[in-house]
1. Hey, Kirkwood radius over Cα pairs in Å, for residues 49-160 alone derived from one of P, Q reads 14.5; which structure?
2. With relative contact order in percent (Cα under 8 Å, 6 or more apart) as the yardstick, tell me which of P, Q scores highest.
3. Work out which structure the value 2.7 belongs to, where distance in nm of label points 7 Å out along Cα→Cβ at positions 9 and 73 was derived from one of P, Q.
4. For semi-axes √(5λ) of the Cα gyration tensor in Å, the calculated result is 25, 22, 19, so let me know which of P, Q that is.
5. I have 0.80 for FRET efficiency 1/(1 + (r/R0)^6) of positions 113 and 185 (r between Cβ atoms, R0 = 25 Å, to 0.05), calculated from one of the structures P, Q. Which structure is it?
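Since every read-out is calculated from the coordinates, none of them should be taken as a lab result. These numbers come from a predicted model, not from an experiment. Cβ atoms are built from the backbone, for glycine too; each structure is taken alone.
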Structure P
Amino acid sequence: MAKHILITGASSGFGMLAALELGKKGHRVLASMRSLEKSDDLIRLATKGGFAEQIKVLNLDVTSSDSIAGIQGFLKEIEKIDVLINNAGYAHGGFGEEVTIQEYREQFETNFFGAIAVTQAVLPFMRSAKSGTIINLSSISGLAGFPGVSPYVSSKHALEGFSESLRLELQPFGIDVVLVEPGSYSTNIWTAGKKVSAGLMEGTSPYSSYMRKIEKQLERGSKHHGHPQEVADLIVKLCEKERVKKLRYPIGKGVRLTILLKRILPWTLWEKMVFRILFR
């Protein structure tokens with residue numbers, strides 16, 4: 001049965017791949033993005049696949065109340081939304097001493113408050129239908145902190161907590177809330193989708209050498225990154241379920257082991273393991 005599905009951040013990465021797979025399967029996809037100029041690849045691939053009519057590209061800035069109100073007005077016209085995929089986000093790199101409060105706020109505005117705002121816009125339609133699924137794109141960073149990315153890690157931890165509470169609030173209304181928690185994948189969130197504090201950009205930060213060690217380790221691990229299509233396929237699978245019984249869906253090489261170790265190891269051992277990996 002075809003569903004009406006709203007995806008935020010659909011111009012690239014997991015969002016675009018999920019939009020294409022869902023459109024290919026005959027679902028009605030509302031692919032939203034902050035800049036419509038970035039929709040070319042999505043439209044081209046959907047047209048090439050012969051299912052462009054299944055995808056409607058919408059302009060949506062999740063940090064703008066006016067933009068969200070516009071989406072809500074559109075939803076009133078179609079009177080239905082079955083699935084919301086909160087995927088919009090970016091990563092801010094930097095160390096806690098140097099990341100400005102404004103930079104932390106901007107990270108939360110997109111990754112956390114943006115997800116809440118779009119969810120609030122969609123929920124009246126789901127409650128009215130007494131059904132729906134909300135899929136929040138989190139990260140392994142929402143379960144384990146790592147140095148040099150505390151704005152991103154903090155925003156994902158917040159999203160995890162919000163999702164736990166929201167799932168308990170919405171279960172009686174027939175609405176499921178789900179967390180997808182990818183590990184390391186080859187998407188542009190750590191390239192075009194990444195921002196870095198000024199001191200690190202200019203090389204004047206006392207943490208510059210520390211960051212170089214972190215980046216070197218990330219480069220070493222990049223050859224083991226999974227293909228983002230794996231995450232898109234999981235999202236599609238969750239979209240097509242009538243009810244989603246689990247809250248968390250970790251995905252990616254080593255993710256489940258990392259989460260398990262984080263939960264069972266005393267902090268002192270976890271800390272030693274992290275530094276051993278970084279400074280080997």
Structure Q
Amino acid sequence: MINNESEIPGKIEETLKNIREKNPLTHCITNRVTINDCANASLAIGGSPLMAEDVDELEEIITIADALVINIGTLTKTQIESMKLAAKTATNTNTPIILDPVGVGVSKLRNDTTIYLIENNDIATIRGNISEIKAIAKLTGLIDENNTAKGVDVNIDDIITQENLAANGEIIKELAAKLDTTILASGPIDILSDGETTIAIDNGDDMMPLITGSGCMLSTIVGSCVGGSAPLEGSLVAILAMNIAGEKARAKVDANYEGTGSFRAYLIDYLYKTNAESLINESNIQIL
């Protein structure tokens with residue numbers, strides 16, 4: 001629980017310390033396009049990633065895991081079966097589940113899978129872009145907006161700005177309360193809510209969406225951070241670490257006249273160098 005902005009520095013320091021000391025085993029059933037980057041991101045922040053999805057070993061693995069990350073980016077029937085078994089087991093063992101509903105709103109398969117996982121399991125954190133979060137809000141009857149999803153990318157009409165920050169913050173807060181979870185909606189301004197506390201984070205860089213997997217990496221980092229702390233605090237540290245690493249990576253790319261390939265490598269470098277002082281001093285946070 002975070003009641004006011006004065007509590008945030010202490011929460012950041014404590015949470016990051018816990019993550020690094022615990023080295024949480026982060027079990028991921030994730031996007032096959034980005035699986036290597038997700039593993040490296042988890043390692044960099046202090047987690048211990050394990051990418052397993054065969055039904056014959058899932059239950060054994062989840063009994064020892066500190067968090068389960070489910071990313072629906074490259075769905076197959078076999079993977080959906082694994083996701084359902086993994087989520088059921090994690091719910092039974094009180095292992096926090098982090099759901100990344102990639103592309104929800106695009107197809108019936110993604111919609112049905114996302115809603116099944118939410119309705120039948122205890123989800124600790126849902127991490128998606130604002131279009132994906134609004135798609136869930138529509139599917140669960142919270143809103144009736146009819147924006148068209150744009151693949152796995154955010155719809156231009158949904159982009160979070162200072163002008164619509166309060167309205168989007170209220171939607172995310174209400175959805176988090178309705179689903180009894182923590183929600184992290186990422187975009188130019190990120191919004192995080194557990195249904196009680198709602199936080200806007202104005203950090204990051206516009207080069208981040210130009211590499212494949214920045215969102216998937218973030219969800220895995222959320223998994224490692226929540227595996228070592230509480231959902232709200234862990235999600236906050238995860239988004240700050242990712243965004244501030246992105247800012248530093250962009251500065252280095254620009255200084256060396258480089259591009260997105262170098263940015264991707266530097267992003268991992270700066271995730272590894274994450275420290276509480278940087279997260280506290282360089283964050284731009286507002287409680288809504």
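1. Only one of P, Q returns 14.5 for Kirkwood radius over Cα pairs in Å, for residues 49-160 alone, namely Q.
2. Q
3. Answer by label: P.
4. It must be structure Q, since only it matches.
5. Checking each candidate, the match is Q.
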